[in-house]
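Next up, some structures in structure tokens.
Only the coordinates and a few stated rules stand behind these numbers; no lab work does. These numbers were taken from a predicted model, which means no experiment stands behind them. Cβ atoms are built from the backbone, for glycine too; each structure is taken alone.
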Structure 1
Amino acid sequence: MAATPPETGVLRRLYGLLTPYRRTVLAGFGCLIISVAAELYPPLVWLQVIDVGLAERNWSYIIWQLVLLVGVFGIGQLFSAVRGVLLERAGQQLMLDLRMRLYNSLQQQSAEYFAQQRTGDLIARLTSDVESIHAVLVRGTDSVVANGLRVAGVAIIFIVLQPALGLLVLLPMIAVGILLWRYNQRVRPVYRAARQHLGGLSAKIADNLAGIRVIQAFAQERRESAELERLGRQLYDEQIQAVALRNRIFPAIRWVANFGNVIMLAGGVFFIVRGQFTLGGLLAYRGYGRYFYGPIDDLVSINDLLQQASASGRRIFEVLDAPRSIADTAASRPLPAPLRGEIAFDNVTFGYDPAHPVLKNLSLRIRAGERVALLGPSGAGKSTLLALVARTYDPDGGQIRLDGHDLRSVTLESLRSQMAQVQQDTYLFNTTVLENLRYGRYQASAAEVAAAAQAANAHGFLQALPQGYQTLVGERGVKLSGGQRQRVAVARAFLANPQLLLLDEPTSAVEPESEALILTALENLMQGRTTLVVSHRLSLARSADRVIIIAAGQIVEDGAPDALLRDPASRFSAMVQADSAVGMGVLE
């Protein structure tokens, strides 16, 4: 994750998120000012009624003040309601936009980034962290501004009504500020640790739910429950530590703040006896007490939320600020369409850990429309070649060109929209079969979808499903067998109609009865397309135009299958002979 700025920088950036909604927010705060002003008016009515109306027995004046009070109440409630609608609209839009920014940022990240992250933790950042920020930026800020206006308004009224008494009543607020500052310094790291532990807990839950079958298969429920409780206990400890801090310091803050009530009563009596204050003024002071000490109590609580939002803000900015190792640049240009499909590797070196390269100065030319089988031991770099062509990763050294264009110079969308991949572990979204088939080409007609399914030997079983093509496949396609999922993946590739096809062990995880159907579908799919296929299946390798054997990150054999079979020294020939002896048709 990228480094984040200090605390003040995080808060500044958090409030900067409100900029696009500034008109709505400012209109809401304009309504807030009017509603707070209306809220602060009633104690002045008490003052006027007692010191003027009752003192002079002026009943019409008293009635007028009461009528005015009713009107002020109505105005206050009206503007309060409008303010609530405006600010909530801005807040909901903020949450939507922020989640979309986070999601789009994640969607543009590379495979390397996700290999270093935990899915559950990222989900927590898009959900609970965004909620925390919304709670403070909109609702919390609204409360802070409202209470700040109340405190400031009451302080001014105090001083205007009786300057000396007003200044005395305000004195305890200095001590409140000092105590609050000390609390912030101590609670900030606690909340930061709590958000991290919440992310860890979310990641563990997501991981366990995704692997629930493995947990049950190995009877590890008790161990996983214990581990989840351990992570939950860490979060519990941090939260309790924050609660303990809050309940040690907040009572002291409230006690000091309410000292003003004592000063107010004693000072009010003193100045009334000296003829420097009135009974109506003292009653007004007392009426304003709830607007003064109540908001201070709320401000202390909002401050607590602000520390939590700061911790959430750091986690969100870590995602937004994370560098993208695979991304378009200002100089990127669309890859011309349609592709011819010529691929060139020029002295390509790559390693997931640069200190341990998987591919070493590899050079390779693949002609347009050529079918190439990549063979070799596990870890030799076969799947890595496919990942580099799809630009899931960029090479550490050398260059990869497609139709003469360096992959790093073309836009990712124009590259990936002209290729299709069928992988060992097919991912299907939790929606209908039809939606999954159309994923590469949403505008495809029903007839085109059916034709692609027939070409992939999938139409028959899809029609037999309970709702046919409208059947929900379940999370990750759990309602379909492995072979059925692979045939859906092949049909999806057919429908995308790519010129470049990448097949990574497309039949290694399917049941034997489905394999023949998938192999036939793949043969149909590969016709006329540039194809790179990683497979241990003998039939796929023998039907290729070229067989390339990779070992230790380098090409050790390259040639047509028939030519290699005739060469007794060929590794491919030895593989075929070994498979024939075993009788499994698998190249290992």
Structure 2
Amino acid sequence: MKLKILLTAINAKYIHSNLAIYSLRASAKEYKDSVELAEYTINHQKDYILKDIYQRRPDVLCFSCYIWNLDYVESVSREFHKLCPHVPIWVGGPEVSYEVEDFLRNHPYITGVMIGEGEDTFREVCGYYREVKSGLNKAENGTKTLGDIEGIAYRREDQVVITKQRALLDMSKLPFSYDTMEDFSNRIIYYESSRGCPFSCSYCLSSVDKSLRFRNLDLVKKELTFFLEQKVPQIKFVDRTFNCNHEHAMAIWQFVKENDNGVTNFHFEISADLLNEKELEMISDMRPGLIQLEIGVQSTNEVTIKEIHRTMKLNRLKEVVSQIKSYGNIHQHLDLIAGLPYEGYQSFQKSFDEIFALWPNQLQLGFLKVLKGSFMYEHAKEYGIVYHEEPPYEVLYTNWLTFEQVLLIKRVEEMTEVYYNSGQFEITMKLLAAMSHSPFDFFQMLGDFYEEKGYFAMSHSRIRRCEILLEFLETGDTHWMLAEQKIDLEMIREALIFDLYYRENCKTRPSWAPNPSEFKEMTHFYCSNGKLSHVEPFHYRFPQKNQWAISKLPHRLDSPVWILFHYDRRDPLDHQAETEEVKQSERKRDE
């Protein structure tokens, strides 16, 4: 009977794929007939995952473990062991590669752990179980026992055995992870052209591996060509700091620029302050949407940056982010982390406002995760960092930040996601930011309003989000505003209408929008292509796409301007409709 080894991933979302299990399968190509993949998400019921794994009848069950799925892995493994106690269960990944002895003692249903890089280890484990399945042993044919396999920990009777540490892999000797192409038409493909990181950020596990290794560029280009030919929607490089080697980064950017298929998007995590003028020139005229950049700022507090061993020139970072934004062709995603040492509530507010002023396409607020094996984990008591015992080990409070303040920042995070990162309120956010002394304060007070009204517990449509925002602005609480500014609610209402139609040709109009029958002639004239366009009157000229930090609010016009929204022509970065100002007088002349 054929051996079946089930490589199992439980991803955060359906659109994600798990690079690890594809790389492991490719590395064990001599056992490809025995290796089967199974991918689930944390949105699946645990019972569904258990049932599906059971029905696949594996001889060996392996899980890829991360902070977002460990509780699923533990639960499913525990119940599967009750059903199939003789099936070995192995785990691997960053979440289980540290404190492995305690892990195995606390999880008696787990057979063993593959520690660190697993490609060679997994291949040898496959060989071991192939021989076990065949009834052979070491004395008969010289195959390895578990104790001979480097880079594992396993249970032998009542003892936990940890074998010799495995040497780091040569990246160029790893086989291509996607040697057989599954259906990735609606999913993100993850790809790595390097492992390790030259930096030592104390919260990050990548800083533990000081051996920075790159994959041969000829191999990288060959593999990227495969993806481009398949017209994969997005390739997400998992390199921790993609541009830490300028020659490597330039070669890949030059390749994707020259071989652009008009479809595939490439995502890179970079340090913006490391970008030089040649790299900036290289990306300045790329197809809009060809690449997107994720930039980890984490904090603008210099004491915090130094304490977490992060290397960053903040002023240079700001210059580069602003310069890239001026190109208008690259989506930028900037990150902050709450709960870092020496970062209190006021300091975090300052960090938020400084980065918000750069108007990134997305501003993500994260909360410190105290990861096993990291410097932060080893020094948590020193910083007074108290965190959840269960994954993802998120911070509860620190010497500088109370739990109450963490909760307040979480409200800011939610409001930032809804009203800024969603891209659904672009015009409205530009206007409100121009009125505000601190965007952080605005989001904080809006979040407090949501909490007070119980709105966080409800699901809301886009129009309902508009109504809640207006309800908040109508309360008269203006502590978030600049002293010289006043709220023109009519302007905000029209801005919200603009934002609604900016994104889609709405089936339902908000209650404060004018009746379409009032301008049906304009609709008939300009919107002959049906739902592919919409025309709407506005009494304000709102900021253009390239206008962000506006200094003056628009004044009400005596006569409306007419904006035509083209839904068949969209911005490739934020997918907003192309807009055009049209004149009512032109319609009359043409008639």
task = Of the structures 1, 2, report the one carrying the highest value of relative contact order in percent (Cα under 8 Å, 6 or more apart).
result = 1
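For the read-out mean count of other Cβ atoms within 10 Å over residues 23-30, a value of 19.9 was computed from one structure; give its label from 1, 2.
2
One of 1, 2 was used to compute Kirkwood radius over Cα pairs in Å, for residues 119-366 alone, and the result was 23.7. Which label is that?
Working: 1: 23.7; 2: 20.8.
Considering all the candidates, the number was obtained from 1.
I have 0.70 for FRET efficiency 1/(1 + (r/R0)^6) of positions 151 and 271 (r between Cβ atoms, R0 = 35 Å, to 0.05), calculated from one of the structures 1, 2. Which structure is it?
Working: 1: 0.95; 2: 0.70.
Traced to structure 2.
Consider the structures 1, 2: one of them gives 30.7 for mean projected area of the Cα convex hull in nm² as calculated from the coordinates. Say which. Write down the numbers at each step before the final one.
Working: 1: 36.7; 2: 30.7.
Label of the originating structure: 2.
Given -20000 as the derived value for helix-only ellipticity at 222 nm (-39500 (n - 2.57) for each DSSP H run of 4 or more, over all residues; to 500), which of the supplied structures 1, 2 does it correspond to? List each step's numbers first, then the result.
Numbers: 1: -20000; 2: -10500.
Label of the originating structure: 1.
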